[in-house]
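No value in this document is a laboratory result; all are computed from the given coordinates. The structure displayed is predicted, hence computed values, not measured ones. Cβ atoms are built from the backbone, for glycine too; each structure is taken alone.
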Structure P
Amino acid sequence: MNRFTTMIRGRIDRAGVLLSTLCLVHCVAGLVLVSLLGIGGGVLLNPRIHEIGLALAVVIGAIGLGMGAMRHRRLAVLAVGAAGLVLMSLGLAVPDGPFEAALTMAGVTLLASAHFWNLRHAH
């Protein structure tokens, strides 16, 4: 890959880590605000936010992790990212609550880890 492609892939992976971190903060904040304080449920737990977040995660993950796998040939990174996306998708398929949050947070953590490993293997 040329330098420009490597730079773009790095930015995509950084965006993936940032998006995953924001998702994790969103999950924790939603649980705390709704469970402990009883506020914010309409906004923080809106299914549309989760659907848009998953769509972004799939696009960024496919591009960043796919390009990385082609470059460094470490399919384990791609597998970890795919496992994260599966867990995040399962989180959308179950009713809102602690199980949904656990699936989503585990998926986000795996996906962010895959993006981070992708960045480390780029050099």
Structure Q
Amino acid sequence: MEDLSVDYWVNNEANNEWEEMMKKVARFHDKFNFAENNGHDMGYRIALTVEELGELAAAITKGKPIADCVEEMADILILLMGHSLAMKVDLKSAFEMKISKIMNRPTRKGRLGVRVTEYSD
């Protein structure tokens, strides 16, 4: 298994768009030395994610411009990619496995809309 640390992403050549994105996030983590400053603590990272989700929800529910919503979405994406750096896991492979799995799930209509889930009442 590859070493998927910040150093790995910073020092290796990117071969595709995903790897370019991971390299950029890794450079961000490296620049601010997150690994040595509690920035890879997952409890802390989850709290940041909840904060960013709240900012996205506020942007949407307050009717802010789409550009504001998109910026909040980008913050969440960068955080998720950073989570994979902190945990040294292959997020792209996990995405590929999960999207394949959920494409085969049934839909259920709830009070708030359609859900794609394997769970039932």
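Among P, Q, considering only FRET efficiency 1/(1 + (r/R0)^6) of positions 11 and 67 (r between Cβ atoms, R0 = 30 Å, to 0.05), which has the greatest calculated value? Don't skip to the end; give the middle numbers.
On the way: P: 1.00; Q: 0.30.
For this comparison of FRET efficiency 1/(1 + (r/R0)^6) of positions 11 and 67 (r between Cβ atoms, R0 = 30 Å, to 0.05), the top structure is P.
So mean count of other Cβ atoms within 10 Å over residues 3-10, computed for just one structure, reads 13.5; which one of P, Q is that?
Details: P: 13.5; Q: 16.2.
It must be structure P, since only it matches.
Here Kirkwood radius over Cα pairs in Å, for residues 27-82 alone is compared for structures P, Q. The highest value is that of P. Looking at percent of Cα pairs over 24 Å apart over structures P, Q, structure Q comes out largest.
For the structures shown (P, Q), relative contact order in percent (Cα under 8 Å, 6 or more apart) is largest in P. Figure out for me which of the structures P, Q the number -20500 belongs to, where helix-only ellipticity at 222 nm (-39500 (n - 2.57) for each DSSP H run of 4 or more, over all residues; to 500) was derived from the coordinates. Only structure Q yields this read-out. Quick check on the output: 27, 11, 6 is semi-axes √(5λ) of the Cα gyration tensor in Å, for residues 59-98 alone, derived from one of P, Q. Which one produced it? Answer for the origin of the read-out: Q.
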